[in-house]
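Q: Dropping the structures in below, format is structure tokens.
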Structure 1
Amino acid sequence: MENLEAHIEHFCTLHKDKHLHVACSGGMDSTLLTYLVSRYHPKVTIIHVNYGLRGSESDGDEAFVRNIGEELDLEVVVRTVDLKKELESGGNLQEKARDFRHNWFREILISSANVLVLGHHRDDQVETFFLHLARRSGIAGLSGMHPERRGIHRPFLNIPRNDLEKAANSYGISWREDSSNASFTYRRNLIRLVVLPWLRNHISELDESVLVLSKAFRAEQLRLEQTISLLVSQAMENQFISTEQLENLNEFERVELLRQLEIPIRRLDAFRAFIESSKGKHFLIDHPDFSSLQKTHEGIEFILREETEFELQIETAPHVPHSYDLHTLYLDRSVVRGELKIRPWRVGDRIAPIGLNGTTLISAIIRDAGITGNAKRNVQVVHDDEGIIWCPGLKVSGRIRTLANSGELLRITVREAEVQQ
């Protein structure tokens, strides 16, 4: 117990000038982490996601986390999403949950003064290794979670769950048990409850062996990222990768190439067949700049997406109608700062939507809406001198939600620009 406290105290000292955001689900590991970090750091905020998947149980988790905040006199920030409703448009439950969570993490980490602290432990790391092994995730997956990377820290990552549970019990800390952890609907639970107990019973050094492998894979993944990022940068600039460059890539480097080109790993076999195909074959990709790859005698060409230009149509309106959709914007001219302009969205663009305390990434809004391919490329943003106020068809900024009808009311729509002959 003393070693655990000393470890967390040291972690907090290293980040004494940062604002720690501790993700707390209400489970044992994250609850223990919250209590320990709050002892040794003066600037701590608890963050919690309520996915609404287990009804009253999910609400109970949120209430439990809020009570922790009251007990420790810490700020608690909760984000709520109705994942069941989100799934009506298709998609994978766990992927949508992960995307929602990670988008919020990215928002927090925009400020260099913030640090995100997660409660993953050694057992989670081992489970993740086998989970990615089953998914053919390549070296990136087998490298597992990083103790510290890009503002995300996992101080419990080398500590077994049993040790953490003993510590929590010794401190008299209570926690919530997630009933879905017993369901074999999720592959991770099958690995945790069936596969790993059997393997550990027959291989006493299993966990230690996996951790050694994961550490080696992390070092190799860093090398791969550096090597392939150089190749991808050159390919994007030249819109071409030569046959010689492709032939010199091993299987792991090809997996990393797909990852950096935003091509799902499940398409690896199809990509391999494409590389070996004859001249003229096409390989469709979902990339913001390129629509497909084309095979030539010399290698692979990157085919640029055809861009559609858009323009704003701004008219005066007598009043705000009783009903309208997100494809039309009504606002008072007085709330506009400078000139209204339209442009294609860019990576890193953010908007502060109505009903949200803070900003969110346009890329996250596009992803949540299920927009892909050329439609993704054609998403536009409307902005004035102070920032983005509208993502047509998707979100409106809270900054312009108050309509001061004493001034000039504007009706704004977006249309394709006429092509000049």
Structure 2
Amino acid sequence: MTPEQIGVLSVLVIFVLLFARMPVAYVMIVVGMGGYAYLVSPKAAVSVAASSMFNTFASYSLIVIPLFVWMGYIALHSGISRRIYDATYKVAGSLPAGLALASVAACTAFGAICGSTTATAATMSAVALPEMKRYNYDRSLSTATIAASAILGVMIPPSVIFILYGIATGESIAKLFLAGIFPGMLLMGLFMLVVIIQAKLNPLLAPAGPRVGFKEKVTAVLNGGIEVIIIFLAVIGGLFANIFTPTEAGAVGAFCTLIVAVVRRQLNWGGFVKSLGDSVQISAMIMFLVAGAVIYGRFLAITGLPSAMAMWAVALPLSPVAILVVILFIYLILGFFIDALALILLTVPIFYPVALTLGFDPIWFGVIIVLALGMGVITPPVGANVYVVAGVDKETPVMTIFKGTWPFLLAIFGCIAVLIVFPQIALYLPNLVK
């Protein structure tokens, strides 16, 4: 067998093992080491695995992952998330479908201080679903709104997915963060449009909430919005102005969030310890996934499969956009079965060289890939966000939530289409950074 054929075989073996529910990191490590041992030598495979594991966990740049994860968990355990929802709830709640619109806006705002889609789904389910239940919102619409809008947690920086894409490709994490802002706002608008259309077609799905006076709205915004704006500007403003690196931005964001929590006096010692424990658990999982992906990526590099795929894609009698559509379709199918974190680490080494060969901007391509991964977290059977929401709202069947996500899936398709036609939506802010 040629090295390229061995590379293709390894991809098939990985998918078979993943469908058998084996842990993703272990699968990539075993297949990567096995392939490297076959093509080079067992001794070289052990050496590559050891150096990759050590370099991953000792990497200075990867410190940004636990810092941004901790930032989100501080916000969760200190009540910042509840104040965010209260602000959006009082501003938009009295409109038709206002509570659902407030939930979309709250997910967007919480995404500015939390880089995880599942954490956003869990947090906003806990604070928003009880209110929508109280005003007799349709269960499918209310739960699906939270599950889908949680995707905004990884579009609006900071984003763990953007960090992993930047690590896997060597692209600027700061530029990826900036590239996600306008597409994230566009996706928020499209999600709101989906909610409004459904409410117009059937007003009983999402009745208006209580009326709130102007003074109370302003108070709620000042109480729940200012701190998010301060934290967001501290992180993104510093990156935009080249004052500090993404790793330093993670430290600044975690410090600012901790200061807000302490000043508010809503983070007790138990919550602080819980935030540290949750962050360590999630960060260790992500780091182990990265180490596995590095080992498998080293094996793929010596097979020559990525470059062969790029040459094959260029030779196809299709336009670059048509090839991109094929890639997105592959992500949609794989997203049915594979978690987003694993999928980006598994596929980017293959599709990134293809994108470069086709002439796509790598920062723009990163935004497109993150949107594509967003489809996977709301589609069956894996649909991580759906299961998170169902875990919080145990009264709503999982299939009822999945049923409500399809209009939001169409909104993601629409967002991708707009970005293909107008790539400057994603590239405008990154291009301002030297």
Structure 3
Amino acid sequence: MPRTILVWFKNDLRLRDNETWYRACQHGDRVIPLYVFDPRHFVPHKLGFPRSGSFRTQFLIESVIALREKLRTIGTDLIVKIGLPEFVITEICTENQVSDVFTASELTDEEIRISSVVAHSLALKNITFTTFETTTLLHPANLPFEIAVLPDQFTTFRKAVERNLIVQLPYEEPEVKPLPSIDSDKIPTLQDLGLPKAEPDTRSVITYAGGEAAALRRMQEYLWDKDLLKTYKETRNGLIGADYSSKFSPALSLGCLSARTIYYEVKKYEQARVANDSTYWLIFELLWRDYFRFVAAKYGNKIFHAQGIRKKETRWQHDIKKFEAWRTGNTGVAFIDANMKELLLTGFMSNRGRQNVASFLTKDLSIDWRWGAAWFESQLMDYDVCSNWLNWAYVAGVGNDPREARYFNIESQVRKYDPKNRYSNLWLSGS
């Protein structure tokens, strides 16, 4: 009997450097690529807004469409289903005599629980469930310490891994395997998922397009065509325009582009153009991203607790009126409101903006940081569970920040990063 492997795509919507896909095509006689739209991701949050908002969801839809189109060009297809993975996957496996399910490993509670339920259901039918690490730059097996003793400060982590940095080579795209005939749902629209249309704003810093091909084009443009990497460290705190930073984060969040692909392209750039503080700094940011993943693996559900991983008791306020003013960009503080308007109208905000609005919510308004993290989860096109929640905890003072009381003085931040109020005027003047 031919070995049929189902590949459950999640936040790894690419074929290049995807070990899950590579191993399935290597070992399976037939391969079933599957993506499941889980309705639980689109239910309202208890604060009233969608758990996954229109911009974030539209980017996901575009990325799934792009993956299906890519698979069709190489002679196969992407099966799309709408439903609970624990039921959908078991049903497909039973109907198609699937022997194995390959998928990406998970780090956080909800995703782990769903994967565990799927694995248990499959085990009852003697179907093997195998996971692969597809999101990090550094494979956990190549770390100089066990996750259980991961340093609680990034600098200690970075120095340790940089002493012997091992980055595995990206996996090539494998030859495609035959796909059995399976009924597929249509890829849902925002309307199908109960969300309003994501109306583009003319002031948006970049026109995002989901999918692997668009991500690779952006990497080519940023590194090679515009030669912007050489000044990344100097420009990364910008606020206006498409090119002050790489804008790789949306593609990374859904795995349309892997961290290893970026790393080796930077190394190629350093050989061909220049190696400097800016090229190092982009890799430095990828290490930060890795670090938060490993912190999540170490601490589990604690990363979502009010007191955070530091178990720091803080009397957070739960003033919905203050939170709504912050969420909608109506605090009366121009720089904060401009950033919140950009997020609301585009699904994106600069890194500098994110730090300031998080500090303002938690330190100036004393609002529970988890409310801010939930709003970012809803709105950010580049939402990533580990980076989002642990960055919020960091700014709120309950995470990995070694400083006890980090605070962003908004006036001094404006003087340094928006001295002529160009950014604030742009987003508070109307479209």
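Any read-out appearing in this document is the output of simple, stated calculations on the displayed coordinates, not a laboratory observation. Here the structure is a predicted model, which is why all the values come from computation and not from measurement.
Q: Quick one: volume of the Cα convex hull per residue in Å³, for residues 196-291 alone came out at 112 when computed from one of 1, 2, 3, so which one is it?
A: 3
Q: When relative contact order in percent (Cα under 8 Å, 6 or more apart) is calculated, the result is 20; to which of the structures 1, 2, 3 does this value belong?
A: Structure of origin is 3.
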